[in-house]
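Multiple structures are listed underneath, in structure tokens.
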Structure I
Amino acid sequence: MPSWRNRIYCEDALTGMQNIPDASIDLILADPPYGLGKDYGNDSDKLEADAYLEWMTAWIDLVLPKLKRNGSLYIFLTWRYSPEIFVMLKKRMQMVNEIIWDRRVPSMGGSVRRYSSVHDTIGFFVNAKDYYFDLDAIRIPYDEATKKARTRKIFEGAKWLELGFNPKDVWSISRLHREHAEREDHPTQKPLEIIERMIKASCPPGGVVLDPFMGSGTTAVAARRCGRDFAGFELNPDYCAMIEQRLAALPEVTLCEAIQA
């Protein structure tokens, strides 16, 4: 196996991306800093608007050549910068979906001068029209009441009725609260349910997922759980250690070279 597979580089993606061969990645999952001033143990999320958009363009231009011809990209953003970044990406790729992640934030006050922001924006982009996409792997089963209501002859043998329906472009999945079993000490950790859906749909079994901003390591954990390989980058050494611990806790997982400085 190539040395870069199943490995997290504890360094900046902009300086380390040359370690990943071009046209070797099936799926890029990117959850970059949002430009909101979050504390990731460094100043990576404290750029002004122009500098932030320049930085986003820089790493995207480095990472896109790593995708295979039929590869895909999912990118997490907020409403603040998603319009500019979507326009930039549409000059480089084909946009398939804008996905809205409803974080199920409870109604507990909030700003009195604007509407409360309770969602993240996710862009789904591809390189080619024949991009890999396994809908059956992510179908949502119908409940028994719905199946019973569709007993007319016209529905007999309908694949969608037996296997379930296509997830819509609004995903209502709770954010990870502090008491959640998955929760790690990371300010913007994403739920496994979201990342595993993306991997199952857009990365073939045995394929490789690249995450330029590993954070708490959810992409690496999800890839292992789904039978895919991973590669990625993370600036914060404490988060690199966190990823190592999460991978070590998975059943029947050999760490190999998962964490390397």
Structure II
Amino acid sequence: MLLNKKILVMGAGGLLGSHLVPALLKAGAAVIATDISVAHMQQRLYPQGIDNNQPSLLLRECDITDAEQVKQLLLECEGLSGAVNTTYPRNKQYGAHFFDVTAESFNENLSLHLGSSFLFMQQSAAYFRQQQRPFSLVNVASIYGVVAPKFDIYANTPMTMPVEYAAIKSAIIHLGKYAAAYVCDSRFRVNTVSPGGIFDHQPEPFLTAYKAQTHGTGMLDVTEVLGSIIYLLSDSSRYVTGQNIVIDDGFLL
């Protein structure tokens, strides 16, 4: 499905990114995988059957919040067909309850996550303008970029739905539309995938409450998000742009 395509994955050391890399390789793509630490990325990719000897894989360090590093990375990447931004930069105060979030922390998290997403969209568009070859950019948002949180599912747990997360993910969806409309070229596509909750060993009361809001699946396995991303990177979605694909087993219904 992705034969003869070269895909850049930002945040390949994260939960989604580390599962996406082997899926892209299996689909026939050549992959440039990046994260803030190559050593950390290797630790996350190894359990997925990925090691340094993969002929179609290149591992690179890049801090997506650093404009010069992002620009240099894209400058050194030749022949990219697309990119996926799975990064999730945040500060140590991230995840506090609404009344405990300071304005300074809120602004810092917006700068880290939304600011870096803007930077990567902007530089991907600049890369396309320079290369003049088809390019598909896929961003990752969330169902909570589409609707308000269902706070009752967090009852009896220490968890909450961070206010920064809602603000950032909703903005990422719209920024993708903005970038696609601004470049206004059929060859440059920007789309978003918005998953529901992804299982990552959350507390049992939360898992039970979340499942009751779906059609029976509950939290998604991370692998269930990959097909939509691969579709958006492929020629099967050639004229799909500015769209947001929700994967949530009916959570929003």
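Summary of values
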| read-out | value |
| --- | --- |
| With Rg and Dmax of the Cα atoms in Å, for residues 67-170 alone derived as 16.7, 53, matching label from I, II | II |
| For log10 I(q)/I(0) by the Debye sum over Cα atoms at q = 0.07, 0.08, 0.09 Å⁻¹ computed as -0.26, -0.34, -0.43, the structure of I, II it came from | I |
| Highest-scoring label, criterion being relative contact order in percent (Cα under 8 Å, 6 or more apart), among I, II | I |
| When mean count of other Cβ atoms within 10 Å over residues 179-186 is computed for each of I, II, the largest belongs to | II |
| Structure responsible for 22.1, with mean count of other Cβ atoms within 10 Å over residues 139-146 calculated and labels I, II on offer | II |
| Entry that produces -7500 once helix-only ellipticity at 222 nm (-39500 (n - 2.57) for each DSSP H run of 4 or more, over all residues; to 500) is calculated, selected from I, II | I |
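Bear in mind these aren't lab numbers, they're just calculated from the coordinates by the rules spelled out. Just so you know, these numbers come straight off a predicted model, no measurement behind them. Cβ atoms are built from the backbone, for glycine too; each structure is taken alone.
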